[in-house]
Structure 1
Amino acid sequence: MNADIRKILVLGASGLIGCFITRDLRIRGFPVVGVARKLPPSQKTGANDLELPLMSMEMPALTRLIRDHRIDVLVSKDSGGADAKLIAARAQGIPVVLIDRPPPPPAAVTVDSVEAAIARLRG
């Protein structure tokens, strides 16, 4: 384990990617605080698994969470943009690791907005 890392904050710890990352980091000996809007009982393994409402993901609340839990690294899926998690991490001077989503299968059609999805569905 890296002795410089005291705690890792994983946002979206109940999601498909987040739950695997949280579990894998813990297996490797890293202390992890997992945060999700809702954690199934099988994923809530201790005091460092937190259920927080969506409004808790705004910058002031995230900044407090990072500070109060002495977080050293924030890990989250890449949701694009300069959202609150990036701003809060920068404000606290901690690095951010963004996990890319896997690429879609070759036959999948991707769009970049709800409007484009509706237009695609209408043909």
Structure 2
Amino acid sequence: MKRQQRGVTNEYRTGNFLNERGYFTVRSAGSRGPFDIIGHNLQTGYVKFVQSKSNGYFGDSDLQGLHFWRGHFVPDYFHVELWDWQDGLQYPAIHIFNKDGSITQINLNPKLTKFFTHITYLI
């Protein structure tokens, strides 16, 4: 599968994952912006701005850009997240960008839970 095709597939996976959990989602098709998916859960009020990536294909500039958006444009009660979908795994590694500049990483994959389930670090 080509890189662009994999990216689009994982954007749809992200949207479907959120839809299954009660979120109304909007995909920014063909976007070069900071977020691929915006999801709003009407029951909880949570809003997520999600950048979807594949196989760890993101760099420091991606992380710094999401931190910039988190710190300057996104209200405290919204979530800025980077979802990294790895080939062969059912769920993404989720990186949540916190207001204090740290990143909380959550792993939902049973194959990897022996390594970590929840860590927080600073970039």
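Structures compared: 1, 2; top value of relative contact order in percent (Cα under 8 Å, 6 or more apart), i.e. the largest, recorded for 1.
Name the one structure among 1, 2 that Cα Rg over 2.2 N^0.38 Å, for residues 11-50 alone of 1.09 was derived from. That value comes from structure 2. Given a value of 13.4 for mean count of other Cβ atoms within 10 Å over residues 59-66, calculated from one of 1, 2, which structure does it belong to? Structure of origin is 2. Structures 1, 2 were shown, and P(r) over Cα pairs in 5 Å bins from 0, in percent at 2, 11, 21, 25, 22, 14, 4, 0 was computed from 2.
All of the numbers you see were taken from the coordinates with simple rules; none came from a lab. Note that this is a predicted model, so its numbers are computed, not measured. Cβ atoms are built from the backbone, for glycine too; each structure is taken alone.
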